[in-house]
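Chemist: Okay, got some structures for you below.
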Structure I
Amino acid sequence: MTFTHGYADNNGLRMYYEVHGREVPGQPPLLLIPGGGSTIDTNFAELIPLLAEQRQVIAVEEEGHGRTQPTSRPLTAENSAGDILAVLDQLDVKTVDVLGFSAGGHTAVALALGNPAVVRSLIIASTFVSRDAVPDEFWASMARATVDDMPDTYKDADRLLNPEPGHLERLFELDRQRILDFPGWSDKELGTITASTLVVSGDREIVTPDYAARMAGLIPGARLLIVPGGHGDYLGEEAASGGDLRMMHATVPFLLRVLGE
């Protein structure tokens, strides 16, 4: 399987990307956007080989995550969408299908809203699009959270790639502030998404299946997939799956089918 990697510059932010697999005639690449605190490996290492058998896959790491170093700007969905456009421009890719997980789902939505000609299909997995998706206690706990609350999987991965003092703390604060400042999108804004959309959520998420159904109902023509799982175990996410990949293997055929429609 072919593999390349590199960096794309967007006004001083150098976004790391990987390309897995070969181009498939008639099919755009599938862009993967990891969740908060994650790297490509912790989020998608198990998923990419399955997807790249049938699709070319581009995976990125957002600011401060993995091999993409932080800058002085805030981490927002819109800023990351701009970074991704720089990656696609460098790779001369005009159109993509997108899978965004958790906070990466926010970036996926921002990309689809701001650049409808770029995003053909959209999978938003284990995420939310409005602040009322989660209870008040979620926001209170996020406000008082510290780096000690990060899963060890994420801390170990960042320390391995970025052992310099303070990097992990900067990563944590970027993610924490990103969520605390998340404005969400209005029903009207979500109604302008033109990409063919699939909303995926586990039945044991912080957001309820009812919320996921409501979210899908706001996006024109969106499909809904509720899986019996938690926050990303169905994608093979390392912290959530704990190495149990049965749910991922059960879910991938659904994702590929929807992308192929």
Structure II
Amino acid sequence: MDHLTKLKNKLENNETVFGITVTLREPAVMPHLSREGLDFILFDLEHGPSSLEQIGGLLQAARGLDIPTVVRVQDALYHLIAKTIDLGADGIMLPRTETLEQVETAIGALRFAPVGRKGFGGSHQFRTQETFDQFQANRLLILQIESPHGVASLPDILARYNEQIAGIVIGPYDMSVQVGTPLEIDSAPALEQIRQTMAICREFGLSCGIYCDNLAVADRWRAAGMNILWVASELDLLDLGIGQALERIGFLR
């Protein structure tokens, strides 16, 4: 079973999923990320330093190593989503999701007719030996909820498109800004919106997660019931590993 199928099964069964952001634009990094337990890697085109053109080779390198990839696109626009899939992404994360129209656009750009209206974009978009029908089922749509408006709209979105959505991920920092407590991600108003989002996902049987600054935060949210844990970046984990190595050999004792 390939790793994308394993990831899909985990999401469908609400099992714990672990992913990290990749910021380095060097294909040589990819083999170091090919390991059991790392369910996906995410390229951030909304806030990160990379462009879509710069990550095309990385998407193909990850695919060659059977590492599932998710790209956080800049907005709910056809060309931003469809071209990302053309270059080999296994799924997209849609930031600032608040409306049915945004989700409709994403589905239209992500899937071919009759489900969507994506144009045929060449062979790079298909995984090895992947059929047309498998493509339709395999591309992941993850919605990012980052505002009270998004939380309020989520039941209507899921009532209509639940089968097209792989999971929901909360953006805690934007949520804190939107509720009036900027960067206080553990404020009472922010936590209330997060709890509401989790409850809605439970009602619809959908995987739910959150961005975590570090592994301690991930542990806390996992204990609270989150199953998609998007944690920091490969550079943060590199820092962690170097620190543990130095401590182990005595330099930080």
Structure III
Amino acid sequence: MEPRPYVLAETNYKLLKDQKIELAVLPWGATEAHNYHLPYGTDNYQAEAIAAEAAKIAWSKGGKVMVFPAVPFGVNTGQHDIYLDINLNPSTQLAILKDVAATLKRQGIPKLLIFNGHGGNNFKPLVRELGLEFPELFICYADSFRALDKTLYFDNEGDHADEMETSLMLYLEGGLVLPKEEWGSGAHRQFRISSFSEGWAWAERKWSAVSEDTGIGDPSMATAEKGERYFKDISEKMGAFMLELCQADPKDMYTAK
């Protein structure tokens, strides 16, 4: 395999030393149970694959983008009693991001995109704090799983090890997905207080009380073909976004009045 020049873990100093990278992309996933049938690294596989494919699209059009190695641990405070789910507190995430941002500032890379692949991560308050400390950098984040309307691709709703994630993994890493007879139903419980379900009030779900198999959403209609279509479309959309970020002037990010 030849090194992809837009993937930092694969490229080398000979290729990089004369480059001027405009956008650093930091995929951020999690290590957690995904129903009975998907690997603990599902979020990492997905985030890395989509980020790399999107960067390929941006790079092919002149975007100087570099995908960093993924951070494999996310916020899993609501899953503390699920075996070997690994939690990284938001304060720890902020410390990591500060070190990354300091490196970018020192090396003259002007923009950072945090490419989020895990629903438990919430980077908005962290980006606010980073922006105050590093005004020289343009820092943003994207929730890759919110970029498209999933109802256009999948039949069953869900948000964890559901039809979407199962389809993606069948396409990307099908050998890591257990046979269909091993899949859990993804049946889950809702809060009794309806305000939480309406979206304007929030409380963290205690995962072991919500789901028997750790899934949220019925994966039974998942196919690799659905996963391929979704992967290609989301990569195109994210690739266009990365290209726009590469080409944007951080001092002129807003339209005229």
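Since every read-out is calculated from the coordinates, none of them should be taken as a lab result. Nothing here was measured: the structure is a model prediction, and the numbers come from that model. Cβ atoms are built from the backbone, for glycine too; each structure is taken alone.
Chemist: Can you tell which of I, II, III yields 0.9 when distance in nm of label points 7 Å out along Cα→Cβ at positions 35 and 179 is derived from it?
Modeler: Only one of I, II, III returns 0.9 for distance in nm of label points 7 Å out along Cα→Cβ at positions 35 and 179, namely I.
Chemist: Where does the value 24.9 come from, among I, II, III, when mean count of other Cβ atoms within 10 Å over residues 195-202 is the thing being computed?
Modeler: That value comes from structure I.
Chemist: Kindly point out which one of I, II, III the value 20.4 was derived from, the read-out being mean count of other Cβ atoms within 10 Å over residues 19-26.
Modeler: III
Chemist: One of I, II, III was used to compute percent of Cα pairs over 18 Å apart, for residues 75-138 alone, and the result was 29. Which label is that? Walk me through the numbers before you get to the answer.
Modeler: Details: I: 36; II: 29; III: 40.
So the calculation was done on II.
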